[in-house]
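What follows draws every value from the coordinates through simple rules; no lab data is involved. Nothing here was measured: the structure is a model prediction, and the numbers come from that model. Cβ atoms are built from the backbone, for glycine too; each structure is taken alone.
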Structure 1
Amino acid sequence: MLLSTFDWIIIFAFFVISLGIGLYAARTAGSSAAEFFLSGRNMPWWLLGVSMVATTFSCDTPNLVTDIVRQSGVAGNWAWWAFLLTGMLTVFLFAKLWRRSDVMTDLEFYELRYSGEMAAFLRGFRAIYLGVFFNVIVMATVCLAVIKIGAVMLQWPAWLTLAVVMTITAIYSSIGGLKGVLLTDFFQFFMAMIGSIGAAFILTQLPEVGSVSEMLSHPQVMPKLNMLPDFADTDALLSLLILPLAVQWWSVWYPGAEPGGGGYIAQRMLSAKNEKGAVGATLLFNATHYALRPWPWILVALASIVVFPTVESMREAFPNVNPNLVQNDFAYPAMLSFLPSGFLGLVVASLIAAFMSTISTQVNWGSSYIVNDFYQRFVNPQATDKQLVAVGRWSTVLLVVVTSLFALLLSNALQGFNILLQVGAGTGLIFILRWFWWRINAYTELAGMLISFVVAVYLEVLHADYLGFPPLTFTAKLLLGVGITTVGWIIVTYLTRPTDQETLFKFYQKVHPGGPGWQPVLDAAAREGKSLELNSQRPWDVPRALLCMMVGAFAIYSALFATGNWIYGNFTLALSLTVACGASVYLLMRLWTRLEMDQESA
């Protein structure tokens, strides 16, 4: 397969447009740190929502979904579908709280919520731990996907693929700031959607596949079609459905699906014009992320089972590609090699667009940590805006270089996904409770982070390989990680000093989280003659927000499974799910309107 001249023209035009957008945004991006990292806190909700979707729509995502479908079937996607509950909780509960906090980054939150030297240390440490270490792992996983795409579709070695796409991404990210990232995300999202939908339509019509109906009746594909795991298979039911829905969504920290919001999602919410804009952006993100995007990838993954039934068959078809790179996730770019000239260039450009939207967000977000939460806070507190923007641009370039080098060490998309889940196991509940329970302190967060990391290293590296124990399943590892980490940080919480009382007073007055978990603080303030509430009758909206969360999740799941059943030809079930989706959307709008009215009246 070779790209035609027309294909290259499309790809070149895409690069030019992306750089042009970055140059346009650069006119204002360097005026201040707030402009560079938060676009002046004046971005419309729809642009922020699309940017969130574009960021999570990376070129590694279809590879990951393909890997999951080929190994565990469509039902295996519950490993990430379960995070919808986390997302909807952020929509109706945490988006407005983050916007009220008015911080520059979610790490600045630590010195708003906690007190003392430990709060400062935690902020600085996590700036490097998340902004550099963790961020590099995430971006390297994304880079692995573009390496495989380059090997198949461009026939480039890994170093050349990374050199080209990372250089262009670094240029427009470093000169345009967050505004440049948001605008290019908007353009790149629609490129990526057109490419993925068009690819699914063409590839399911290949002569080897026949048609969608023939593919769905193929003997190797049929066992993979169920959207729910086999209830008779206890192991599959536990690992694919029960664990994600019962434990994983609230207990595991994962980039883009952080319990309580955080990372680049928090950055987008903090960039919104107001609380309503933050809520609207996150709702648009979750609806599009879970209901709109998965099926084109799933269809290509199912078609790949017909064309490349085994990993060996792919290695035989691509003998010039490093065999270590040819795993189940390689099937997605392998299938794209069948696309016709012209559309092939569009799809290559769309996948590069998906890659660049994710990397540009990650480097801008990581750079915001380095600048705001490490450099300005600890190295140069008197830094001017010009100096901060300069450090932001150089740290962007540094992150790109380190990521490119680390990406060459990985071989499999699911490998990176599982490592990230394990490292974050047991910390998720902290990020929820810190808003609603006064007793959570800086030591709680530090303990959760360190314990989860040590447990992950032991379970992933040392347990079987060096200590001679029998290997554990992923489910057992995750449950152990969640259990040990949760018990550990709860013990540390009660053994360490609470946050300073004045800090708690100021936090509550600024954010107004409400609820019984803050009653001791309100009582303490009352004894000192202080009133922390804006209105003594202000309603605690968490119960109604939780109801909105459940109804919203049901609506999006109904849309997701209705789409799948329309494709499968199960028209009666598809119609029922479509009606259920419509009814739940109507109910959600009523509940949401009432929630906003209660907040405005308070």
Structure 2
Amino acid sequence: MFRTLFSYFKPHIGIFLLDMCCAVLVAAVDLAFPLVSRHAMYDMLPEKLYGTFFTVMAIVAASYVLRSVCNYIMTYWGHTFGVRVEADIRRDLFRHLQELDFEFYDANRTGKLMNRLTGDLFEITELAHHGPEDLLISVLTILGALGVMFSIEWRLALVVAVIIPVFLVVVMFCKRSMSDASLQVKQKMASINADIESCISGIRTSKAFANEDVDQARFDQSNDMFKSSKSGYYKAMGRFNASLEFFMCIMPVAVITFGGWLIMQGRMNYVDLITFNLYISTFITPVRKLSNFAEIFTNGTAGLRRFQELMAIQPAVKEKEGAGDLSVGEGRIDMDHVSFSYNENAEVLTDVDLHIQPGQTVAVVGHSGGGKTTLCQLIPRFYDVTEGSIKIDGTDIRDVRKRSLRDNIGIVQQDVFMFADTVYENIRYGKPDASYEEVVRAARKAEIFDDIMEMPKGFDTYIGERGTMLSGGQKQRIAIARIFLKDPRILILDEATSALDTVTESYIQKSFDELRAGRTTLIIAHRLATVRDADRIILIDDGQIQESGTHEELIKKDGQYARLYHTQELN
């Protein structure tokens, strides 16, 4: 686990070493002052070396100025180091999330993933920065102080040396309980973030049904679970702090008691006892840093563990070693006896044998849940076939890089996702390096240009989160403009107009007709009237192709398709 963390230190090792050097200087200054004070009380003041005394005190004052500079460097550059480590970890985690497949996102809530990208990584940052720094200062100061105390009076130093291991045992015990409680807090916090994300995303639905009280109750339940987990964490923290304060108070008492007895025995003098008390005072800062380190360590390791768990998840759709790029010439698609199941007990597609000629438009129809969308999601490898194979221009899609495959496929879905950005950037998402002229040309082809020109700022109009400021038809046409910009050889229209009214659908159909020209196209359709002109229509039911042919052929056959078509006509 820590090997993973330290690997992120390497690019910023210079800043880290600067931070550690400053930590060593701070510890050295803290250790030097009691020794200088002892020397002053033993030699300089009794022998009236006042000039030397004030010179030494000036040097001590200068060393504290240096100490302040070191603290500034540790605060500024130390936090800068931590932020850079956090940014690198977040970059790798986000890149890893992008590599994971639909199967992963089907099972994980957005809010929980956001928490792992933010809250968990902040705790790791605190550990990366404050952990080594606090631990180094504490260890150097405590060991250095003990070394000096043993050189002055070993019997009294032994008392302190006996107390410290007991203290460390208590710290380790409390740290373990704090670590477990911290992990529970993070899990509950992730659930709350997921609930908040869900409630805010669905706020319009909540208001439409006047269900604010229902959402509030759901949130309160998660919030109460969070409070109970926090309560456990604070109990563990309370035990730790109570133990810490006890040991911090009992050490001076033990030193004064045993030191006083040694003075009574004539084995020690007051100057050495005062020096011991000064060193006990220097223990306060490192011991508090140790307590701070224990808290940072528990939180940071919990976050680091959750980071590793997420990074350990591998994509279900694996890329073949040495996979090449897909070069689509004609755009022929061959599905050879394809079967697919999300798990062993639920087969969605069974022995589907489908061959689509270059430039052909094939409509996939059937009842909901029959496997239409799943069939089309197998082509860009959002999921992998369980049996059989899918080939494009004779090349098995498992033999090429996923990115190369998807570069050649354009998808327009029913629920079009719009980014909280301008119209221009939403269209250009189809080709991120496209010029302004290319974006305008794509908008014209998608029949959305005139609508954009009527918007307040034209292409620079902000469309709101998920495109809330656009109509359903406008969002669909922007999605079509993206595909025109991408210019793929293969096109998948996944119920792209089913959420639109009939008038808007017929208007957008013109854009689709132009988009389909010269491309191999699959259309998943609910309204059968929109696919009458398809070169071929296949009806899928119970995961199998039940009927195949043109509209006229299937009507004459008077099978499932004909019954479905006539039912929609009557409605």
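Couple of notes before you dig in:
- Origin of the derived value 71, 25, 22 (semi-axes √(5λ) of the Cα gyration tensor in Å; candidates 1, 2): 2
- Label whose coordinates, when FRET efficiency 1/(1 + (r/R0)^6) of positions 162 and 434 (r between Cβ atoms, R0 = 41 Å, to 0.05) is calculated, return 0.05 (choices 1, 2): 2
- FRET efficiency 1/(1 + (r/R0)^6) of positions 82 and 554 (r between Cβ atoms, R0 = 35 Å, to 0.05) derived as 0.00 - corresponding label from 1, 2: 2
- The greatest value of FRET efficiency 1/(1 + (r/R0)^6) of positions 106 and 338 (r between Cβ atoms, R0 = 30 Å, to 0.05) among structures 1, 2 is that of 2.
- Identity of the structure behind 4.4 (criterion: distance in nm of label points 7 Å out along Cα→Cβ at positions 26 and 450, calculated), options 1, 2: 1
- Looking across 1, 2, the calculation of distance in nm of label points 7 Å out along Cα→Cβ at positions 66 and 482 that yields 3.1 traces back to 1.
- Of structures 1, 2, the largest value of relative contact order in percent (Cα under 8 Å, 6 or more apart) belongs to 1.
- For the set 1, 2, ranking by distance in nm of label points 7 Å out along Cα→Cβ at positions 258 and 282 places 2 highest.
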